[in-house]
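Take a look at these structures.
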Structure I
Amino acid sequence: MYGKQNKWCFMPKCSSTSVSTPNKTFISVPMNNEKRKKWFKAVRRDMPQSKSVFFCCEDHFNNQ
């Protein structure tokens, strides 16, 4: 859905980008308002007013 655009991890203090770490997977933060609020709350970030696309890199998921 988001193709080849440059992606960066929205997690605080994470410097992963699709340029610096091209082999990493980046998962898009949900656009659904309720789910999106939960993601931003979980990482202690204020939710932006805009509907910008945010990504989280694979480092922050439990790959089981």
Structure II
Amino acid sequence: MNKKINAKDRQAIVTALESVEIADATKNFKLLSKGMGYVGPAIDGYELFFVELPNAIKSDN
């Protein structure tokens, strides 16, 4: 990997990573996690009522 990324680019990556505020990243991950907590059940509900239920009715299963 060191051969593909020169020293200047590696330093830029290090600087970018060091500039990330841990508190901000934590807050963003919490929001993402909360959003996924709603999205997953919504997708499951859609699939149940609009995909699986009609298939079960059609196949009499």
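Given a value of 3.0 for distance in nm of label points 7 Å out along Cα→Cβ at positions 9 and 49, calculated from one of I, II, which structure does it belong to?
Details: I: 3.0; II: 5.0.
Label of the originating structure: I.
Thinking of I, II, which structure, once Cα Rg over 2.2 N^0.38 Å is computed, gives back 2.17?
Working: I: 1.09; II: 2.17.
Corresponding structure: II.
So helix-only ellipticity at 222 nm (-39500 (n - 2.57) for each DSSP H run of 4 or more, over all residues; to 500), computed for just one structure, reads -25000; which one of I, II is that? Present the calculation step by step, with values, prior to reporting the outcome.
Working: I: -4500; II: -25000.
Attributed to the structure labelled II.
FYI, it's all coordinate maths here, none of it is from the lab. Since we're looking at a predicted model, the values are computed, not measured. Cβ atoms are built from the backbone, for glycine too; each structure is taken alone.
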